[in-house]
1. Consider the structures 1, 2, 3: one of them gives 62, 51, 36 for Cα extents along the principal axes in Å, for residues 273-488 alone as calculated from the coordinates. Say which.
2. Thinking of 1, 2, 3, which structure, once P(r) over Cα pairs in 5 Å bins from 0, in percent, for residues 441-504 alone is computed, gives back 3, 16, 23, 26, 17, 9, 5, 2, 0?
3. Figure out for me which of the structures 1, 2, 3 the number -8000 belongs to, where helix-only ellipticity at 222 nm (-39500 (n - 2.57) for each DSSP H run of 4 or more, over all residues; to 500) was derived from the coordinates.
4. Of the structures labelled 1, 2, 3, which one yields 1.03 when Rg/Rh (Cα atoms, Kirkwood Rh) is computed from its coordinates?
Structure 1
Amino acid sequence: MMTDILAKIGSPADLRKLSVQDLKILAGELREVIIDTCAVNGGHLAPSLGVVELTIALHRVFNSPEDRFVWDVGHQAYVHKLLTGRLDRFHSLRTMGGLSGFPKRSESPHDAFDTGHSSTSISAALGLAVARDLKGAKNKSIAVIGDGSMTGGLAYEGLNNAGHLNKDLVVILNDNEMSIAENVGALSNFLSRTITSEFVHKIKKELQGFLEGLDVVGKGVLKIAQKAEQSLKGLFTPGMLFQAFGFEYVGPIDGHNIELLVNTLENVKRFDNAVLVHVLTTKGKGYRPAEENPSLFHGVGPFDKATGKVLKAKGAAASFTAVFGEAMKKIAADNERVVAITAAMPEGTGLSSFAAEFPDRFFDVGIAEQHGVTFSAGLAAEGFKPVFAVYSTFLQRGYDGVFHDVCLQNLPVVFALDRAGVVGNDGPTHHGVFDLSFLRHLPNMTVMVPKDENELQHMLQTAIGHDGPSAIRYPRGNGYGVPLEQCYHSLPFGRGELLREGTDGAILAVGTMVYPALSAAEMLAGENTSLAVVNARFVKPLDRELIISLAAATGTIITVEENVLQGGFGTAVLEALEEAGLFDVRVLRLGFPDVYIEQGGQSELRALYGLDSAGIAGRVGMFMKERNSR
């Protein structure tokens, strides 16, 4: 890869030494590095390619790290990383021990705020701006937010408060969906340059102050002037919305025209109030496969750079996500009350084909999980069977709705929690290792975890047939290749499955830990340790009868879960034993400790925390030896 100019960029200050032509060459070099790295490591390719020129211009005009950048979600922050001294480590992006795929304060002083979930940037940047003013500092606070994140209510809460406070805050709206005719675009660019000029801005403020100081006639003239300005801009731009929130509105402007971006931002930099700059970009810009299929290349695995073909393992089993999607279609065909909801993830949750087959029963609510939960509750209140398919980590954003709008009313909403457990290279913001803890303590909630993709089908049937709230959590990635039964049935409610007999103790496992627990039991059998293995299936309600009988018979219980130990499945088993008065039973709980789990491959992370077959066998074997020595 050619990085002649990029190799000389040690910090954003170096950009100010370059000509506009050099900046254009740099844009090409940045794209090459990002494409090459993502082809090997995977990553959020299309969003970062779309903001190359914008990021160059931002760092050319503003002075990071003194000026604070907050990148909403962080999908588009790869260019920012490369321009802030991380080129030599960029090859490690999203790998264990390498650069994070998202902004991270502990990684660089140029990362002002950790991000990973949507719609937070305006609120965070406003907090930074208010803190700056309280300290008497003079730096700028800049939020960069994509149009997709504007579907989240938190973004509007931030806009509302920011417009009210009217602090020195710059919001960059990166709009990569909207297209605008060439003639209108040229006029909009002209209007933006005119409106943002220092002279016009100064005159406007002085004239406003003069007119406000006059009598009723002066105030009337001011209202007419403001109305005329708004009408002119509103005729050509969507600025009226943001002006209603109290922001100065600039744009829309071409987000790939470096010279225009720099000139506009130089003018905006002189503002001392809240301003929103509307920038039009092309997602995946500069790499044809990503431009033609930006959804696929939004977050993509390793791919062949020459063809854009995503590399997949040969002969891999169907993913849990795909099996869920097919099961949804089959169940919905027989039950017209079943409806599906997603929060801007129709493909990611496996519901795209459902949407095509049942368009009237499919609802994409945008990046608005809290709304999605309560919307589902409204559907359930009228007799429907809503299935809200959502990533585990994103349901955290709708927790109050789960508690107040679903469980309190005992409504039959099904939460299909994809990406439960560790998800891999996106790291701590995306791991779904808390859902067992934050769901099982809610009254009326049922929590299920399938051991494989076939059991997932039956659990979905069970949940839809249940007259109350329920959640099914399942992992990212491929299943085990087990046969998929074509006739679904409801599972015995609240009952586990004894998979292996044993006399020395019992391993109670859930979900992805079931097969590793069976393998570990086989290993330990060779060391003359006889362990029963149970597929718990239900985290709530527990199969107390089975658990207590095994505890009483063996005196030893081991729990294994791909969840944090605090408040999880193992804690539920401890509570059951205490309530049954079995105080002498020895218990070992295996799961994730009280830390945020770092990025890395799923198998790497499970091995690191002793949650693969070898790790479980080692820890259980040691535990059993200690027990026998006492």
Structure 2
Amino acid sequence: MSTVTQKALQGGEFLIRESDPQDVFIPEEFNEEQQMIAQTCVEFLQQEVWPNVERIDHMEEGLMQSLLVKAGELGLLGISVPEDLGGFGKDFVTTMLVTEKTGAGYSFSVAFAAHTGIGTLPTLYYGTEAQRAKYIPKLASGEWKASYCLTEPGAGSDANSGKTKAVLSEDGKHYILNGQKMWITNAGFADVFTVFAKITDPKTGEADKNLSAFIVEKGFGGITLNPEERKMGIKGSSTRQVFFNDCKVPVENLLSERGNGFKIAVNILNIGRIKLAGAALGGAKQTLNLAINYANERVQFGQPISSFGAIRQKLADMAIYTYVTESATYRASYDLELAIQAAKADGADPAKANLKGAEEFAVEAAILKVVASECLDYVADEAVQIYGGMGFSSESPVERAYRDSRINRIYEGTNEINRLLAVDMLLKRAMKGQLDLMGPAMKVAEELMGIPDFPEADDSLLGEEKRMVANFKKAVLMAAGGAAQKLGLGLGDEQEIVMRISDMVIDTYLAESVLLRTLKLAGLKGADNVQEQVTMCQIFIRDAADRIHKNAKEAVSAFAEGDERQGMLMGAKRFTKYQPFNSVKARRLVAKKLIAEGKNPF
């Protein structure tokens, strides 16, 4: 990865700050060490996971645990763990690369991600030196397996409403945990649980307002499990309800400070969301390759089905969605790494620096969770369609991909919650003075009142697309600024409007990310050598323009009236206008490359 020199971009600042292609990291820049780590992940899947997917899905006793141990022996469980605690101490981009590559491992990827992410990171980032020294080396090696207990029957998206209680014992040596957790990944074999509960006064029964977090060992006793859940997908992932019945937890196992559990949960979920994006991206890439290969092999009417236009269009759109998602994922990952390095330069220890980075880019993490999970769902669905009847058979790999993909839009916060969060966090950052959204929004409002500007055509590579992305930002600022001014604090209750603005934000971030990646790639390899990538960028940005126009019209029409509405609707049209473009021919160019390579080469 290139050496960091530029000032770190602030979270959400992409809406008001122009980025240079040289300021982003693109996957084509992975160094030799990173490529070797990625190859290790691929070989692990080839040798240990893919040949055993049926055994994994049937939850063969001890199999998943043994796979995690083998991954630990290769160092894959400790990529982000500091060297002095038994890990490799690699940067966040490398961690994301490992997450992506293992993301093609179906149910294994879920167990892997839960262990290395939400299972390990709370102790790594919030634990005392003694807690880290006791638990992290064993988690990094795979000797101990980790789980994360937050969700309850009555506390899902509203996690802080959990009812699990922790009461200090009379001798002051233990917290006594009582409560129920559900949908707990790795619960069936976990040695260590991060458990969220509210500390409660034993005399009054009054519980703290906010959760606290505890490191709970299975050996403490008082822990019982329901049978494994029967699920639509990720059948090989252990998912159980966990009951705590007078579970005695030593007071020294309180994680961080009393009442800090909700903050821990939020920050760990920020990391979990962007890492879920990496895993979903890996699954999408693998599924796309399966679809390309099958389309080339399946013969109908005397020729491979990859020769038919309907199939070519599907393959092209799957590749475009994946390319765009990858562009945004590694852009955000690198920005997060920049924030981590900046925090370290300011004197923060590594744990606090990582948390600072995750908190800074919580908006982008929410965006990517939505984007990547929906990308995988789209790719898996189209792969089943390309396979036809065989795709509906459990004998085909895409049937498993289709079932397994669906959960990604639900956990780590539903996509609806993440859409709402993205806009909410942007507006809160603006109100706190951390992000100047209103200034640029007022300039856009003034521009709408003036005579339209007709800039000269930009004949540089993707010059039209640069103009379009700049206008997308104006469209977002127009809609968001108008809604915030009109509805004030009531905007949060207008979820239909917020969701449309959120989709505009998401499309804008994706459009700029793919533009920056493609321009940087053209600079590295020459424009003539990346014609397909340029074409994918052109296609996506025009499709994004149509979606942004639609969402802007619907959002504006829901809160504005009369001349104000008419002016903003004209603005929505102006900011999403583009020249005629032959998208059919463009998609054929992309599909031709996929079919010739027999895989996704981008």
Structure 3
Amino acid sequence: MSGIDKVFDYLIPPALVDRAARGQRVRVNLNNRRVGGWITDIKPFSQSTEGIALDRLSPLVSISGIGVQEHLLPLVSWVARRWMGSHRAVLQSASSPRVKARVVHPRHGAVSHDASDVVVAATKQARTLGGALLVIPPAMSALTVVTTLAESGPVLVVCPTQRMAHVGAAFLRRKGLTTAEVPDEWDNAHAGVDVVIGARSAVFAPCAKLSAIVVIDEHDESLHEERAPTWNAAEVATERARLAGVPIVLTSAVPSLAALVSWVDKTIYVDSAHGWPKIEIVDLASVPVAGSLLSTELLTSISAPGTTTACVLNTKGKARLIVCKSCRKTQNCPTCLSLLTQLDDATLFCSRCETQHGGVCVSCGRSAFLVPRGGVTQLTSQVQASSANPVIEVTSDSDESWTKGNVFIGTEAVLYRVPQADCVVFADIDRDLGAPRMSAPIEVAAVVVRAARMVGSTGKVVIQTRVVDHPLLVALGSNNVASALQAWRDSVLAQRRALGLPPYSYVARITVTSPHTSEEIPELQSVLVARDEDALLLRAVHREDLEAAITQLRATFGVHMRVHVDPLRY
């Protein structure tokens, strides 16, 4: 029901019997109000809820039209259970954008491939295995996976963003395939095309005669639903493929740790000498002016005529950079590598470990520090004074006038707004790498992959840092990036296994709202509880224990508690 997450019994009147089907949207009377809902099941009256007389059942008012495809109802129920959220919310996500269907005829094309292509060979191997995780370098196109699978039948493709889906659909049409971009072309997808493609919610889209599912950039945070229940499109796609009996191929340049564990026996690495661009690691401690971000590499990239450069400077979050005036080393926690902050008494404190580290530099023992200041606007003004090329500050709200420049500066939004560049410069990666979260290095790796895709195999990525010996940066700066990143991920997995952290345990973030507070959370059996700013993190070795704890808390807090199962950042 609209706004109510509960199942009610209604009577289908004779006039609507021929039109009623599971998954359809309907209108009903509830508490003297006319509301919308979905038909989740149809049974003869003799099999309905016991103890209810026929004359007490209210009839359906009307059938609005199409909602969720009937064969996807088991998947919808599974998602609601798996992420412990509202069944109604998942039904809404899985429903057609329009209740009235349009008559559309199926359309199909054809495509041919070079059998020697390494991605084609890996895709065929994945299909033979019944599905696999393909680790594809960012300079190589994952859409080759789609065109290869489309030779055997219609393919459903899930992308991180709608913009990526739109660009991908255009590429596939040029290859001779017919496409349907969902949600706008839902009717075409239902009628039948070669490729159905869309962003996160496309995982519930219709795909007539489905033969395979592809998830591009499995690691991307955009594939995770932000509203409760916080389902993961890659995991939902895997379950849909299992229910439909078709292969699924997940692609990524830096797979999530969960995917590496889940697909440990079916992970295929695609090797290529041109899979990664040149990546330079620049030590900010060697910049002549203390606190400046204008390194030689940055100035060279922004001054080159006829080239496009994107500069990224993230200043979000509470972590501040504390830098030693003497050795210019960023003050990171020796235990967990997160950024240290200064308390009122000038002592250094780690907000992740909740430990103090005295009032002297953790590297050289000196006691004089500086706090680099300035954000995107200040960097923009400095670059404008140092480059003859047009410089434009880019934000998520920028209009299309940003296309008139050669140098673009902004937060991470610049990687989404600028389609292509010759060079991407991360002006100060330490602000992200040292964030007080276990997941910070993984987040940075994902951002670098996006930058590498922007510049392609012939471009360059410059990463400026004061911690050049960080394991992730060492891997990115190596001659064989793909192999070094694989070794880095293996070491992270080994560390997490030893500490009992995800993906070897299960985590949920709990937020309690007024009139309750998180202080009212009772002691939970077999579950560890830690504070994460205004929320609480629950961790359990077994998923059953975590689900039991959440059920116990829901009985206490009800609608005043929000549950985020499997959070990406913690």
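1. It traces back to 2.
2. 3
3. Matching structure: 3.
4. Attributed to the structure labelled 1.
Taken together, the values in this text are just the output of simple stated rules run on the coordinates, not laboratory data. In this text the structure is predicted, and so the values were computed from the model without any measurement.
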